[in-house]
Structure I
Amino acid sequence: MYAVAGRVKDEDIALVRDRTSIADVISETVTLRSAGGGNLKGLCPFHDEKTPSFNVSPARNVYFCFGCGQGGDAIKFLMDAEHLSFVESVERLAGKAGIQLRYDTDGSAPSGPRPQVGQRQRLIAAHASAVEFYRDQLGSPGARKAREFLAERGFGRDTAEKYGCGFAPDSWDALSKHLRLRGFTADELITAGLAKTARSGSLIDRFRRRLLWPIRDLSGDVIGFGARKLFDDDDGPKYLNTPETPLYKKSHVLYGIDHAKREIAKRGRAVIVEGYTDVMACHEAGELTAVATCGTAFGVDHIGVLRRLLMDSDSFTGEIIYTFDGDAAGQKAALRAFEEDQRFVGRTFIAVSPDNMDPCELRLARGDLAVRDMIAGREPLVDFALRHTISRFDLDTVEGRVEAMRRAAPLVAKIKDREKRPEYARKLAGDLGMDLEPVQRAVNNALRGEAAEPRAPRPQAVADSPQRLVEREALKLALQEPVLAGPMFDALGPENYADPVLAALREAVAHAGGAASAAGGVVWIEKVRDACADLAGQGLVSELAVEPLRVDGVADPRYVQVTLARLQAGALTTRIRDLKSKVQRLNPVTHKDQYLALAGELFSLEQQARALREQAAGGM
């Protein structure tokens, strides 16, 4: 169990685990697809990868990543994915399952409702109250400018309510006073980024006289706000966002992701736009995959969020479509996006609207269909990058053509699909009006330069010996099917395991009470992990708990018998080999008694091994 589990009653924690679907929890963050045998797989949220190694076992309510070794149950997933404490994770899941938690106090006082929930839940609750407050303010007389701003961009009252738009009133502390009356402390409001301390020391609102958009995480909780300037005498920036808080990390946040996530996973594509109204316009026009960054450039962490939703892997490639204005700033942003292009396995495109209009302006001027047509008319990002790179040079001069070639060749070298590079080199030569040979040479030089840069070594798969595979299979049965494996598994001790880590894990099963005493599930798996003294063995528990059994269909008693017979036969074979070596080193004349004793033992072991091999006949 986790160290702080005693704060919530154990039976309530068990109830939360029992009523929580780990697949539903993880699907909020990671797109999962069938991995066979009832298991699911996706791209790991804890490390960068291009081939899915993150496995989820809904039957046992556990997950494990074969790439980085992270594993556990739904509670552990929320702890690691959202940086929650154990109690906060339990409270989050309990809230979704409609479970009223009970808390232990000091062991002597009677238990009752906990006086204060975890920090994250308090901050989430403060934001939820702030959304209601700001939304109500949008209908006030002072918010006329905010309503006009939305109306001028084609968004009426219903649309504003759909996206939770609100207004921060012309007051220094209206929200702070409102939330303090709701029971939130000054420290909580400051930590949440909803308020700040004035020079006088009093508490004042962070947002004032601005149109607001609530920013939500993948699960739909509001974690911050984006605020747009409305009045000329407001000397602040055009857009003001929530500062970095325990909830709000701008490098990870994408506006609209809560609305778009299911459509992104379903359609295998994501549209990246630049502003809140652009997201609204795209969604209202029927392009439900649109998202936008919040106060920062589209970066590495944003890519990670989308790749996991897109299932952007070697076996399945999604589409990422950037929409940028056609002006200089938009072109610069597009070229910067191409620099990060290699982080996606999928295909990247750019969609530029006519007359340099953003999606919101385009929808207003030409309707929903024009927005959809703009996205449908996307072009590969590499084409856009090449065209705009060479457009900066005078191609009527030798110097201009050569310099354009030097700048464009590295872009061709960066194309992920190596089979396309020769064609793009040929296209570049045609665009420059040059022979293919110098262009191809420049691309090859760029490739060699890239290859010369130090790269992290790729992990090499370690081939398991047949005996080690059998040892792993036996332990998988004990963890995944303890009721089935039961006494048959418990009868074979650690001496049957040649791998020291697996032997330590076998001892842990015994220390946890044995497979025959277990009912299975997350509690049993955690009990074995906690009983394991070997650190490597602790990490292996989660892996073996989700790794599919090597059997077609459902495991049955016959499969358990075959597996354990092979386990025992393998251990006997090792002992027989060692014994034969010892017998061969003995002189049967000078060590007659010892020789005969060992020979008799060898004969007995070979008979046992033969019988076990017959039991194991049929193959795994």
Structure II
Amino acid sequence: MIIYVESKAFPYKSFVTVVQPGDKVARVRAQMLHILYEIGREQYQFRLRYNGQYMRDAFSLDEYNIEANAVIKMVPLSDDHKDDISDLRSMSSSLTMNFDPEREKIPSVKSALYYEVKHLNRRERIVQDLHALLYMHSLTLFLYVLTSYWYSVFWLAGYLLPFWYLIPGYTRIGGYIGNTFHRRLWFCVITGLMGLAVMAVAIFLAVSTWQEIVSDGCPDWTFENGCSRQNVYTAFIFSIHGLVLLVTNITIGLLLYNFRIEIGDVIERYLVQERDIEDVMKLARGSKVKDRRTAAYELATMAASSDDNKFRIVAEGGLDVLIAMSLCTDEPTQEYAVEALSELITIQSIQDNYVEVGGVRNLTALLHSPGPRVMQEASRALYTICQSDENRHAMVEDHGLSDLAHAARNGSMETQRLVSSIFLELVFNSEIRVQLTTRNIPAQALVHLCKSNDPETLRFALLTLELLAIESSDVVCAQEELLEILLDIPVRMMDKKLNLLAGKILLYFAENNQSRQWMLDMVHLKDYLMTFAQTRDPILQKVVVKVIFCMMDSKQLKDQARVRKLDKVLAFCMENSADRDVWDMADQGMQVINSNEDIFPTLPVLSTMEKLSMGQNSAFGSRASLRSSSSSQGSRRA
């Protein structure tokens, strides 16, 4: 499949790579390194990001749900340009060894790149040599006609036909050329076996002819009988052609051997190979910034490769070292250290140990980092922790909620999405939910998240607010800013599910005396409610009618509703709804709002369970559906 790679460093280029769904991310990086080499930018070090997640070399494209024609972002490996040797993969360290691809001891990714380029250049030369040899064989085909064994033309033609048809074309820059390049291994096998047979026949005929010439002796250099000119010509032609066939077969053997490595094989082995953890830990404990940065990146890569590596890192004291590096002043080191921690705590036993030593306080402190990547990786690690029922309580200790609120206000879009999912995981716990309702900071943070233009962030925030409203509607209804945000959601988001969530929370506002008055004081209330009704969704229209009913349970409120022309919203629902219940409810509302008598709605107040059941057929709002969605957004490591 084809995927596209874009980068701000190359604003006028979209790079194209051809991969398989099961290929590792390292394969894509390897192809990009070759492309950068061709344009003279092999020094450019980068990482790959998809849907806001940094991609790990050891993970496959399938694990990131990458499909054909997907667009992947290429971002610099580090934003620190003060150090000209910030190329982590190219820096010599105690990890490096002599370059030996057979033993997978490769000192740097650039060495692996140069080895592959050299290998592919050799392939290009071999293929060119084969084409030259093919022309020589074709010339020999005509020379065979004049030999004593003219019928040898037939088996030589039988050899040349598959040779001409299957021979691949190849250049290092352009790759394979032709319709049969995918049969290149068949080419080597078929032409190799046939070439050995033709060579054996040619040598046999050459030897036989030379024996005949030698037996005749060619007395006085007279070309007669066994020493005829035709025999001499035949002996020379078959001898030379036998030598050419030998060279051809050797060349085909070299090409077959060369085919064992394709673009990215050596680089991929380097990127996902296991390092010596003891050597990495020595670098991590060192005092040089360059070495510590290298070690942090290596630990993050190793932790992402396998669970065995995770346990090995912890056994070497990696938790304490990574915690220390995550608090250093070098931002790239911080980022890689937090990434490594995020990978390690996916193992429950390691996570329990990390929480026990106060790791959550460390991560929440990093939410105040000025680096957006550090903040994002810390949020991802916290999301992993809050998925554990035993450890999520550590999130609300000390200043954890305040730190999450800070990240909600100042984080990037990816960080806000993770923070909103963290709040949602926390609110599922009844004890934590009570704590959230006793403080105003979480509600204010969720209100800010509702301003996001990211649908996932908005959905998680609305779901959390709904559950908070079930626990204590007062803390939600006290957020006056939230009211206008909810009413504006149908204008911002053309998403029926988000509109339904907003409508369900609006019911809590409509049932609260203070927030209901806020709604009636809004000049454009009719326009907002009309937007909900114009979705033509019967559930949303019921919500709209119910909201209007709540504003007519006293004469004063009914007069205000009439001033706001809410009767036009009811009329629209009657005229544009195919649902009988909506029509009956709107009709009753029209009678109440247009009556000058003290007639008030008789529609019963919806219970919490009835509100939760709204839209249940679409399986929206359930924890199961949330888990499946949030796992694809927040729990996958880059």
message: Quick check on the output: 0.00 is FRET efficiency 1/(1 + (r/R0)^6) of positions 216 and 288 (r between Cβ atoms, R0 = 25 Å, to 0.05), derived from one of I, II. Which one produced it?
response: II
task: Tell me which of I, II gives 6.5 when you compute distance in nm of label points 7 Å out along Cα→Cβ at positions 8 and 144.
output: II
- request: For Rg and Dmax of the Cα atoms in Å, the calculated result is 31.4, 112, so let me know which of I, II that is.
  value: I
message: Of the structures labelled I, II, one was used to calculate helix-only ellipticity at 222 nm (-39500 (n - 2.57) for each DSSP H run of 4 or more, over all residues; to 500), giving -19500. Name it.
response: II
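None of the figures in this text is laboratory data; all of them are computed from the coordinates on show. The model shown is predicted, which means the values in this text are computed figures rather than measured ones. Cβ atoms are built from the backbone, for glycine too; each structure is taken alone.
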